[in-house]
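Structures given as structure tokens follow.
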Structure I
Amino acid sequence: MNTPVDAMPESAPGPLTPAPPVNPAVRPLYWSVRRELWENRSIPIAPLAVAAITLFGYAISLISLPERRRAVLLLDAAQQKAAIQQPYDLAAMMILSIAVIVGVFYCLDALYGERRDRSILFWKSLPVSDLTTVLSKAAIPLVVLPLLSFAIIVTTQIIMFLLGGAVLLMNDLSAATTWMHLKFFQQTVILLYGLITLALWHAPVYGWLLLVSGWARRAPFLWAVLPLVGVSFLEQMALNSSHFAALLHSRLSGGIGKAFDFDAQGHLDSLAQLTPGNFFSAPGLWFGLAYAAAFLAAAVWLRRDGEPI
């Protein structure tokens, strides 16, 4: 006797039944970050362009490297170290500086741009929450740019070391003089630690820029800067004090002094000079992160009700 078709289980999985697709909670955030990178090509291109320019300039300087290295070896150990490390430190500073500039201008345009070109209507029609969208935009200066800068800086310094070593060997000089003073592994750890602390310390700055980007109807750069300048000027005129200006200065540059213990000459070349305990116990860090969270929450609320300009 045949079993009626209606009696068959409707959803009984068989051996050939494909498993339901898994959609982790982080997948929308991941693809949102990729979308930001796809739409903003300057994020990877600008640091890469600076790295290429740096390598080009360094390649030209290799013409006189043997003579300069012979002169450097006549100096004392501290001066040798400073002279040999200088081009590597300069390359890192140039790439890091352009990454910070890219992060600032990206944040200013992140929410403002989609309202200006009316693409917000399309993106809001997709099943991606405003929270995910804002977090993906905040991840660019806080996560993507630091990691990208780290990879580009390390790669650039390796290429510089290989080129310089080849030129020294061709002129009967040892490349070990570079390796002994460069301490590449320690400098790489210091660089990664510095990028992490810098991103955390600057988090409220990027949060403020995203908030202004989601609110301003025009000239977001002016709306981001002028209120801060105005408050500083008003405090100076009314109270003859500059506490707010000092707070802004500390937020922009004060984290370095808390994350590192520089020597008397202002040099940083040892892992012993890293002070993570001092940095992560600083009240300014946690107050800044709290303000960053508040700014991002306000940016989410603004985007939820945002309309084309």
Structure II
Amino acid sequence: MYNVFIDGKEGTTGLQIFDRLGGRKDINLITLPEERRKDVSARKECINAADIVFLCLPDDAAREAVALAENPSVRIIDASTAHRTDPDWVYGFPEISPERRKEIASGRRVANPGCHATGFISLVAPLVKGGFLSPDYPFVAHSVTGYSGAGKKTIAVYESGDRDKELDSPRQYALGLKHKHLPEMVKECGLSHNPIFNPIICDFYCGMCVTVPVYTRLMTKKATVDAIREYLAEYYSTQNFVKIVPENEIPTYLAANSLAGTNYLNIYVSGNDEQILLASVFDNLGKGASGAAVQNMNIMLGLNETTSLI
């Protein structure tokens, strides 16, 4: 039996983790009564009594929580942005390489990836690593996401009966091109500069589709659409949650919410001889947040990574 504490259980990611772990017989969830959930001494006691601590907090609060961990055996998975590029933390994307999976398995401090970053990295990192695209390629990425990833306040606005009519439409944001997921995208893909990143929030609860268009004439190693698809299929061939969709299964319309409620990530490779379109579809609350966190916990505890995940 493993003791697990979720610091910040009341937020969207924390609640999702709680729900995913709630029925497990191998997990004892340490909880605090509502009136003590912001009590620092009570939180400190829970943190140091746990085998695994999930931090589902704002960045500054996550850093403060890490400082409360005095028991050297406590292992932490941070769902915030605070430690994703910290060299002392392991970036929790096990599918990116066998070496990364081993680092997560033995890690004491694991930073859970951001949702937009998960989609981008899954497409770009293998192609840079394989020499198809150079680190200084002028990447552009578009990400369509459900509103759940924006937090409880935004969820309440979208689900309000008297909301503004503009919420019926997709809305672009981060117009200053300084999205908080960019540093981890650059670091994990080994890029020399930020991609142009265009996130779009839409009127559906959860799901995400990240697309990256590529000019074949700018590729370092020339390859056809089929060759790229085959390369990615081989790259992810041993993974449980990442699938490369065969050409004959690519739909006419790619729905961002098609994997809602799961921890799967589907990659689509389409286009033509001059332009290739890479796309990843997954649940921003699943593989993009809580599902990935539970997957990382399973790996850290030496369990089957698919436990309590679909």
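Comparing mean count of other Cβ atoms within 10 Å over residues 150-157 across structures I, II, the highest figure comes from I.
The maximum of mean projected area of the Cα convex hull in nm² over structures I, II, that is, the highest value, falls on I.
Among candidates I, II, the computation of helix-only ellipticity at 222 nm (-39500 (n - 2.57) for each DSSP H run of 4 or more, over all residues; to 500) that gave -8500 used structure II. In terms of relative contact order in percent (Cα under 8 Å, 6 or more apart), the structure with the greatest value among I, II is I. 3.7 is what came out when distance in nm of label points 7 Å out along Cα→Cβ at positions 158 and 238 was calculated for one structure; which of I, II is it? That value comes from structure II.
Just so you know, all these numbers are worked out from the coordinates, no wet-lab data involved. A quick note: this is a predicted structure, and the numbers were derived from the prediction, not measured. Cβ atoms are built from the backbone, for glycine too; each structure is taken alone.
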